[in-house]
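Please go over the structures that come below.
Laboratory data are not the source of any read-out in this text; all were calculated from the coordinates shown. None of these values were measured; they are calculated from a predicted model. Cβ atoms are built from the backbone, for glycine too; each structure is taken alone.
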Structure I
Amino acid sequence: MTSLAFIAGVLPLAIATGAGANSRVAIGTGIIGGTLTATLLAVFFVPLFFVLVKRLFTRQRPSQE
């Protein structure tokens, strides 16, 4: 939610017109692309790392037969 609000706030930079618009568009598209990429990577990799670390530190108890 925070990422989407940040992207919405930076959106005017990405669609800027007028004097100096080229630099604003470059900054805006870079920020939006980086934020989207970081958000999507976090959605997939944070749960993955959680499972991996949990498996690493959870010890298997031997079965008693």
Structure II
Amino acid sequence: MKILVIGGGGREHAVIRKLMESSRVDKIYCAPGNGGIGCDAENVPIQAMDTAGIVNFAKKNGIGLVCVT
């Protein structure tokens, strides 16, 4: 499953680290993310409040779960 995490702080990084432990997770994206998160997930240059951008990215990339913290 492909997952998109919305945000770019420590809480989102912790969620991403936990999600990485699952064998069901194929790829994790983070919007907008940050430098530290970029080590564990692919940062996406979409702001957290850009709902249209988030929806378009999710549809285009086959995202199965969006996590908003």
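Structure above, values below:
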{"read-out": "Test item: relative contact order in percent (Cα under 8 Å, 6 or more apart) calculated as 43, pick one of I, II", "value": "II"}
{"read-out": "Parent structure of the calculated result -9000, given that helix-only ellipticity at 222 nm (-39500 (n - 2.57) for each DSSP H run of 4 or more, over all residues; to 500) is the read-out and I, II the choices", "value": "II"}
{"read-out": "Parent structure of the calculated result 2.0, given that distance in nm of label points 7 Å out along Cα→Cβ at positions 3 and 43 is the read-out and I, II the choices", "value": "II"}
{"read-out": "Computed 1.42 for Rg/Rh (Cα atoms, Kirkwood Rh) - originating structure among I, II", "value": "I"}
{"read-out": "Per distance in nm of label points 7 Å out along Cα→Cβ at positions 19 and 51, the highest-valued of structures I, II", "value": "I"}
